[in-house]
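Following this line, the structures themselves.
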Structure 1
Amino acid sequence: MTPYNVVVLTVASAIVAGILLAFAFYTLKPHEAPLSFDTIREVALAASEMREFRLPKPAIVEGFTAGLRIGEVRIPATRVQLTWECPSPVYVENYGSWILWSNLTHAGLNSSVYVKDEESILRIYFFAKGGDRVFRLDYRATELVFEAVLADSTVFFDGAQVYSFSGWREVKVYRVRVGG
């Protein structure tokens, strides 16, 4: 065997060994199993109760602009979407302040508004993005400058009616940063 053939054979063997090692590392690397749909449904139930808790897996967070209208008063607002990888059926269920959704490959929660009627004070909470990933669901509310006293009004969020009241209410609006 000539020295040229030995060099070619050595280089070819090194390339094949590198390819086999890369393939072995990829296939032997432990992969995290995606969350089950039932687990995400439990997260949706806990989130709709405005509970703070650690998520079973970090969620990807996206923020979107939304419209909040109280009577004839329009307030710029946002909504939040939490997403996990999850093989699941196509599904949508409204839990009030959070809406559970899924397609075939991902599932998650879309925020709506949380309305708390205390007879004389109506508190409205909308959600805002606090970071790109969230490991724990916790809420940091800040009151907006908006305050009004309204009678017999309806609350709309993103064009959908979410609450209506009769009688006079002092209305306070809060932005809640979702993070953790």
Structure 2
Amino acid sequence: MQRWLLVPLVLLLLTLIGCGMSSMPAQRPDDFAVAYDWREGSLPPPYYYEYTITLTAKGNCEVIMVPGRYGAAEAPQWRELFQVPDADRDRLYQQFLELGLWTQSWREPNERNVGGSTFWMTVVANGRQVKLPAQVVDSQEESAEQISAAVHAIIPPEIWNKLQDQLKQYQEENQR
């Protein structure tokens, strides 16, 4: 092949590859939604607990906390519903962009940690879905923790404090 044909072919290939990689818009898309799960580490009941945070594209948010029984059917569930203002959803989306949620290739470590608390999440925006696994490689740990903190920041303090108070009461009442 002649060299003068090689340059246009390389440019064409790079253009086609770039078209296949859709970048995320600067503004929060209408379909932006988050499903976040958190689990306490290996603790005996009543100290174990877990919770989910679900944010819909319409801004409805639900937090469900389940204490003490590793998902057993008899465990209580505390459910809080609230609306997340557009400005807070915009801020969350911007934080996700800045922290590279859609641009990082999230990788799980070869060896998993056992016993500690963990979280994982799925986020949808602009027709794309990204999953942040429960454990990521060391080089991604800081970004993952900042993403987790950003999700927590959408919960009004009075709601989070109420859930924490219920958890504390449950733990005190169910000590063995």
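Tabulated values for the structure
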quantity: For 15.5, 41 (Rg and Dmax of the Cα atoms in Å, for residues 67-162 alone, calculated) the corresponding structure among 1, 2; calculated: 2
quantity: helix-only ellipticity at 222 nm (-39500 (n - 2.57) for each DSSP H run of 4 or more, over all residues; to 500) derived as -7000 - corresponding label from 1, 2; calculated: 1
quantity: Mean count of other Cβ atoms within 10 Å over residues 75-82 from the coordinates reads 19.5; which among 1, 2; calculated: 1
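The numbers here are math on the coordinates, done by the rules we state, and not lab data. Everything quoted here is computed from the prediction, not taken from an experiment. Cβ atoms are built from the backbone, for glycine too; each structure is taken alone.
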